[in-house]
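**Student:** Read through the structures below before going on.
Bear in mind that the values in this text are calculations on the coordinates, not laboratory data. Being a predicted model, the structure only gives us computed values, none of them experimental. Cβ atoms are built from the backbone, for glycine too; each structure is taken alone.
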Structure 1
Amino acid sequence: MRIDAHQHFWFYNNTDYSWIDDGMMVLKRNYLPEDLQPELTKAGFSGSVAVQARQKTEETRWLLRLADQYSFIRGVVGWVDLCSETELKQQLDEFSKSKKLAGVRHVVHDEPEDDFMLHDDFLRGISLLKDYDLTYDLLLFPKHLPVAQMLVSMFPEQKFVLDHIAKPPIKNNIIDPWKEDLFRLAEHKNVWCKLSGMVTEADRRNQRPEDFYPWLDVAFEAFGTDKLMTGSDWPVCLLAAEYKDVTGIVQEYIKEMPAGAREKILGMNCIDFYGLDSG
């Protein structure tokens, strides 16, 4: 069973998606389940995990409604106000009623302070997630990896997954200190990693699958085949490549691996990490 571990939906508007600038015209439209489903089928995937793209509780409600309507959406990574001492528990109580809520995420790499994840209010929020059996997605830049190491060490029983291999500077071919920091993060048993988001960090107009192999080499050496999962980052990936080409990068890289390892990377690790229904 193949599961796309990372994709988004949205009704486009300038306010909620102000990060989509005029150089990203392909993203300035609606992207909904009926747009993704045929792409999944063509690429041989049977389901996906929908990840938040707005820092609003309404985003989580909307994604959970979509997941109820479309069975191929196997799980949702939503948003809650982790820094709210008064509202967080109420939000977690509400959203965790849905079996499709698998985890939460905050857009950390847009926060002005690099040590945002170590603020007391954020740490208090993270401390509650295990009680609800929820995972946490780490959306970071390479500069945040040392802070992430400190965070995950403070919560050894909390499951974390690194999105987009921390968005390394693939286009500029600068592999260190990203490589060193990734290895340090991977030493923590409670951290997984998504092989996603790579095409938009490379040369968007001139890229080949093998351009990503040095970065995949590092990820596989650091995390091994038991803690890696593949994701498209659709529709953001369309800035650089079509869905089938994006998912094909990892499939081509692992084609000589044993069948069991391929099954883990293309679906089973995602199912196990998020606790998805595999039926």
Structure 2
Amino acid sequence: MIVAIVGPTGVGKTKMSINLAKMYNADIISCDSMQIYKGMNIGTAKVTEEEKEGVTHYLIDIKDINEDYSVYDYQKDARKILNKLLSENKNVIIVGGTGLYLKALLYDYEFKENNIKKDYSSYTNEELYKMVLNIDNESKIHVNNRQRLESFLNNHTKPSKQKSNLIYNDVIIIGLTRPRDELYDAIDKRVDKMFSDGLLNEAKDFYDKKIYSKAINTAIAYKELYLYFDNKISLQEASYLIKKRSRNYAKRQYTWFNNQMDVKWFDVDIDNFNNTIEKVVAYIKNKKD
């Protein structure tokens, strides 16, 4: 059995994944494009060893922050792990908010041949950016990063207007959601907690080591704090930007999952999370029966 848990940032995916993994004796495969990097812990809300509660996790802390890692790399690595677990008759929980990673893993998502390159010189950055968003609505590539925009377009195919086909059997996709105003408030409070947990020092350590990798330039929280360290914005402005961009990212995540996958959504009971767990478990039981 494969259960994928999706949804926007800050909605409770990690907590749900641990509970289901313990209930079904499952291993967890992370589906987060930033949690693969070592050291990016607080800013990515990476699951801690304490939170794991002994459950085996894959594809977390597998790359140095200076290394590049593409969705194509993820597809190869994740499918290898998933196929091995399934061959051992192991239940698998996949959790994360990076929709393109999940689609590359579970669906018939193919990449272009690397030797076929299109000339995009006649396109403006804004045009390239819109083309990228048409493929990956949650892309974090900056509109002015022309090299990455062209590289993305040369390595990804445009998805069909219809949802792609799953290549694995017995896949159940669970989505967690909350009312938009509650979610946005939770995201703001989560950012405040990141700062109290040491986010500033975590980012400053990378900055002092002069790390300007793709991961740093992509991940929300670190790139905003780099602007603060460069004395381009105040710390208050950096915090505001992190919250604003996190909320915008959550909105794009909803759009992505609704347009690209068949998701069964569950409203999170923030006052009693066990109620949500019980509803999800009942749904899984019904699907299995």
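**Student:** Suppose relative contact order in percent (Cα under 8 Å, 6 or more apart) works out to 27; of 1, 2, which structure was it derived from?
**Tutor:** 2
**Student:** Then there's this: Which structure, out of 1, 2, was distance in nm of label points 7 Å out along Cα→Cβ at positions 42 and 194 derived from, given a value of 1.1?
**Tutor:** 2
**Student:** Can you rank 1, 2 by mean count of other Cβ atoms within 10 Å over residues 202-209 and just name the one with the largest value?
**Tutor:** 2
**Student:** Given that mean projected area of the Cα convex hull in nm², derived from a single structure, equals 15.8, which label among 1, 2 identifies that structure?
**Tutor:** Structure 2 accounts for this read-out.
**Student:** Where does the value -15500 come from, among 1, 2, when helix-only ellipticity at 222 nm (-39500 (n - 2.57) for each DSSP H run of 4 or more, over all residues; to 500) is the thing being computed?
**Tutor:** This figure was derived from 2.
**Student:** Hey, distance in nm of label points 7 Å out along Cα→Cβ at positions 10 and 226 derived from one of 1, 2 reads 3.7; which structure?
**Tutor:** Structure 1 accounts for this read-out.
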